[in-house]
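Since every read-out is calculated from the coordinates, none of them should be taken as a lab result. Nothing here was measured: the structure is a model prediction, and the numbers come from that model. Cβ atoms are built from the backbone, for glycine too; each structure is taken alone.
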Structure 1
Amino acid sequence: MSKFTIQDIFINYGDEYIKNHKLSNEQWKVFNAIRNCGTKELGYHICTCEECGKEYFGFNSCRNRHCPMCQNYAREKWIQKEASYLLDTKYFHIITTVPYELNKIFLYNKKILYNILFKATSEAILELSEDPKWLGAKVGITSILHTWGQTMEFHPHIHSIVTGGGLKNNKWVSCDKDYLFKVQVLGSLFRGKFLYYLKHEFNNLALKEDINDIKSFNKFLEPLYNKTWITYIEPPKGKTENVIEYVGRYSFRVAISNKRIKNINNGLVTFEYKDYKGNSKIKEMTITAEEFIRRFLMHVLPDNFTKIKHYGILTNRNKKNNIRLCKLLISKILTNEFISSISRKFNKFKCEKCGSENFTYSFQYDINRLSV
């Protein structure tokens, strides 16, 4: 367990922060959830062993998707579910990001811009993969939104895990290279699609005073057409069984984990970060608690926004049928032993008295009723 936590920072310095900063409704929910997670404020539960009757008491967790203390269970359940859709093929990791000049528009229009980021990314990958010049087939894509860099500054980007093969006319087409398509081609197509959809949403955007009409908006966007947009295609991740846990780690990350926080003292927070510009060396940064909270809350997602989306042959509507067909065409289904090995990696709670894993749960929300 980490010595220092985000919850500690919120408890010790949160009151001072909210005196000086206005929080959105979404930020208020996250702030209160993390500060109260695992405390009497959220009530308690009693789990009773069905075999021997031994009772265990615990405070309720917040289960907020931004809380670093609540992500392990959600990640494990997601991995168990998604493991059944794995194919015996290579997988590529593709990253698409936008220039920093767009940050000020993103911050005031998160839901619209995040959706455009997903749409431009998925359409660019699908369009190129179906082009006979490259793969010539429809691939499967799992895309995950991240909005932060290593120091929690605003850096919206999409991680996409893409099948190294796809369907065409009910036949499986396998990628026999270490790339699906050229990264420069992807970057150009992604840039064009993103800016096209952004212009289309002009009337729905909340804009700053210096960009308040279509003329100034177009002038602001003009240099971005000539700028290289950073995209990255990572070679296949090795064994198929590595993919699902690799995706799981990306899918349920928050802006910073508790284990990266090294010290909290006198209103200052010190945390570790990886310096990608300095040969990926691990360094430490110290900022005020106020700045730490500001950076963390900047990454709170809009209510009901889905941060993990599937495209192509993994589209939810036809996912099961497509995967069943792909497995038949590939003629090799991942073994039950592999699927079981994923489940065995997760620690299940066992009764310390009899070893049973079967419990009944009783949830209470009035701490004054607690008699232990």
Structure 2
Amino acid sequence: MLENRTLEQMNIKKFQQDLVNWYEAEKRDLPWRHERDPYKIWVSEIMLQQTRVETVIPYFNRFMDQFPTVESLAAADEEAVMKAWEGLGYYSRVRNLQSAVQEVSERYGGTVPSDRDAFLALKGVGPYTGGAVLSIAYGLPEPAVDGNVMRVLSRILTIWDDIARPSTRKVFEEAVRRLIYTEDPSSFNQALMELGAIICTPTSPSCLLCPVQNHCQAFEEGVQRELPVKTRKKSDKKCRMAAVVLEAADGTVLIEKRPETGLLAKLWQFPNMELPAGTNPRGALTSYMETEYGMTVHIGSEKVTDITHVFTHLTWEIDVYVGTVDVKVQKDRTAFVPVQEVETYAFPVSHQKIWKHVKGMGK
């Protein structure tokens, strides 16, 4: 249970008014804020997970043009959906989203359920997404607690619980339930998120511009830069890799599809391998292609570029080579595709960069 002296002493009604009035006057003009369609709000919230607003806007607009309804996304070819998502990263989000809208289409006639338990039972819908969609689209007083909200409330209420611990979210969800403006839960939840995004930022909060400064205990005590409490992540693992773009005599290029599950599942890539310490990349790739693909290849003596790609807890450092294939060997999950068709396949960002460089060389 949340026991917070600041919360008990707050003028909650005045806090609600100050926050929502500021939001209505200052909110950013974002395409999903013109919507009350729960499907479109749902898509925007999934896209916004781990991704900056500025990055999401063009993706959201294109995705809505291509898949404007639950039914259109439910019926869409998975390759087309993955291509539309290409570059946003965290691809399990869109796979889960398509699976969930297929269930909505089949079980609920294409209408996103407004029942909390029914919506949260859909694949990929967690407490935050559930609260955001239900409050914004349906006006239900559900908490939508993301990192921005935890940061804002940790300062306003001087909550010293470690926000990196999953159990801490419950503390903030209870706080929102006690603070939420039931007459307009949509604006209240979006206002908290907006405040965290543009005013109550992680390292340099703009306290003098804050519309709820008078309600903020951390500001009063001068500890706003010490909150929220968040333990550091473990150090990233670095993985040295080599990749090769191989061309056959007929001008086609070899690509392969990643496994059904795991990191970057079902995306296409160029043949690549992890390199043990001290391994010569060119020799390792040549042997790898013979052993794993049954192909005799000729790889250039020097790498053509190197690519670094950072995931949440992993960094790929990729040496990139080009080469040729003597005889095309077709295997499961591989394809030889014409150069002009390579970009019609959905690749992870690292392999998009590989192709951009190699294509620029005249491939």
Structure 3
Amino acid sequence: MAGSSLGKVFVVTNFGESHGPAIGAVIDGCPPGMDLSAEDIQKELERRRPGKSRHVTQRQESDQVEILSGIYQGKTTGTPIALLIRNIDQKSKDYSDISEVFRPAHADYTYFKKYGIRDPRGGGRSSARLTAPTVAAGAVAKKWLKQNYGIEIRACLTKLGPISLEVKDWNAVENNPFFCADPKKIPELETFMDCLRKEGNSVGAQLTVEALHVPAGWGEPIYGRLDAELAYALMGLNAVKAVEIGEGTAVSSLNGTDNVDEMGTQYPGLFASNHSGGVLGGISSGAPIVCKVSIKPTPSIRRELRTLNVKGENVVVSTKGRHDPCVGLRAAPILEALIAIVLMDQALRNRAQCG
């Protein structure tokens, strides 16, 4: 009910606040017998970690994961896996000025209206800091999917503000701070972000995430559709405002002949194209699953903005602290994790019903 868990068989429950002592996740439903170590999870957390370049928040968190339960002699036991990540670089005083003020376009106002109380330190529960446990849980799912089905999940930046990027070289994605597969555009991206940071402003982004080698047949009709659950999980990420599967919103201007994916044994993977994004009737087709995710500019900017305080009075606010000028720059490993969690849950549900 409280909205902190994702999945039905493979269930991930996220806990903590941005400036609390720790954040973490509890994974319930992971099959027993899989080799799992903190190193398996740490390599994914390192990809998301803040402070890795001048283009992201300078909060210095090591994001060292601790596995508290669910592992014995290096293997999963089938019991809940508890993962803990301690917060070590909180600067709560940066948020003292906004404890009674709502930042426009942020979750401050809505959290206050729902709960009657809010934690202003770094956004509390609404902070992107809470994506670290998602990445940790997703690392477990990614390993299981790879070992059992050969599934690979990857994401890259395809738009940064006004700059469109092509997917030219997936091997380049891990070698630049933008998760960009268009390496010749890196200097342009760096110049753009340097100017943006000096202005005290922020910008939106779009990313593409793919899942390769997903077997046909995962997903359920009507209420458990694979594309619906992917969209649900991806929309649950902070600042995401749109999710597209396959051609997405472009289908509104296409003819049937343009959008259909013809089939035949002469085609690799049986399909001549993949306009559907790997999902038909809510069930995986065996083609690559392709999602596009649009992320809004962070509302935490240094410019003065008109807003209200908790008394309903008109005031002006300028957000201090350490913030990502573009939250999309660290979103790739988070999107991959969310896709992995959904796919593992669907895999286990399919196995339960269909063997």
Label whose coordinates, when distance in nm of label points 7 Å out along Cα→Cβ at positions 101 and 325 is calculated, return 4.3 (choices 1, 2, 3): 1
Winner on relative contact order in percent (Cα under 8 Å, 6 or more apart) once structures 1, 2, 3 are ranked, highest first: 1
Which entry (1, 2, 3) yields the derived value 5.4 for distance in nm of label points 7 Å out along Cα→Cβ at positions 77 and 229: 2
